[in-house]
Structure 1
Amino acid sequence: MSSTYGMTLFDTAVGSCGVVWGDTGIVGIALPSDQDDLSATRGHLTDMYPNVVDRPAPDEVQAAISGMIALLAGESVDLGGVRVDLHGVPDFYRRVYAVTRAIPPGSTLTYGEVAARLGMPGAVQAVGQALGRNPVPIVVPCHRVVAAAGGLGGFSAPGGTATKRRMLQIEGALPPPPPTLFD
């Protein structure tokens, strides 16, 4: 495995995102920063991956980027085949991410439903902690996991629950916001 990761930035319907990859798959994805500019997204990724180098994405990563762009534009895209490198991620988190990756666009599960699918119905809080540390949002669609009784739950990406709500609306899992007086 190389000690240097590649990085590229790309625009989506929710703002400027970034992806970091290594020899064995994608290791990190950054959703738009609160400032929604490329330099803030770049800074976030270079803080997390100090050896990252800007470079063109290889074909496999470019295909994943195209899928993320399409998904965030409202297309029903399956990112289940995107190769991710979760080296160093705890086993429990990987199990949570596997369940989460199986949630199709336009659908949601509650934290409790994820815990139950793991055979650990009492692990709701641990599921939330794992999703809060998800290094590859969108590909591991943690935004599709919501609180019981219709609440959104948390979202650790920039923009917090407003970003989560917008992503779920784009995918059709939540109704769009009502029109305003000026729409």
Structure 2
Amino acid sequence: MDEVQPGDELVAAFTQWAAGERASASAENRAKERWLREEASASANWRGILVDMAEQAATVVIAFGRQKCTGRVVCVARDFCVVQQTAGRPALLPLSGMSAVWPERSGGGAPAGDREPKLALSLVGALAALAEDRVPVALTLEDGVHLDGVIATVGEDVITLRIEGTNRRFAHVRLASVTCCEVR
């Protein structure tokens, strides 16, 4: 059997001390991470939650009006987000019309929701761009009405939609009543 040398006792003491320091540092790091998560969720906001969902690139379900939209949040702007629906079409969803969002499958951490979106575009600006390009859309209104057509003009709080399949017939839609604008 090997004899214990005086230096071996010192190395064993240092090893035990280092293990205690690692355990203490690990506990401190866990406490700091928990504190940071709690701080972030205390300053959470709706847009921030959606920004986190977009960065996770997970499929989510968003409840709006009387409907649900399933897909990936691909962009969050000032007052709307763009969802690439699993059905294949992108949809612009006003943040004001949303009531809940949740991941389709469990997994990943809870979003902190404490950041602002990088895109400073408003829904009015996005709809005006669609009007300029004469992009066909399907509007869903808060009362469940669906309108298909091309956006002719966008005003301060109104959208004028050329109704699909009609000869020069228009619908004037209150912007605040739009819960979904699906790009066709």
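A few notes on this one:
- Structure with the greatest value (metric distance in nm of label points 7 Å out along Cα→Cβ at positions 72 and 96, set 1, 2): 2
- Identity of the structure behind 10.0 (criterion: mean count of other Cβ atoms within 10 Å over residues 16-23, calculated), options 1, 2: 2
- Test item: mean count of other Cβ atoms within 10 Å over residues 8-15 calculated as 16.9, pick one of 1, 2: 1
- Source structure of the calculated read-out (FRET efficiency 1/(1 + (r/R0)^6) of positions 144 and 168 (r between Cβ atoms, R0 = 30 Å, to 0.05), 0.70) within 1, 2: 2.
- Structure responsible for 57, with percent of Cα pairs over 22 Å apart calculated and labels 1, 2 on offer: 2
- Structures 1, 2 were shown, and P(r) over Cα pairs in 5 Å bins from 0, in percent, for residues 48-103 alone at 4, 15, 19, 21, 21, 16, 4 was computed from 1.
Where a number appears in this text, it was derived from the coordinates with a stated rule and is not lab data. Everything numeric in this text was worked out from a predicted model, so none of it was measured. Cβ atoms are built from the backbone, for glycine too; each structure is taken alone.
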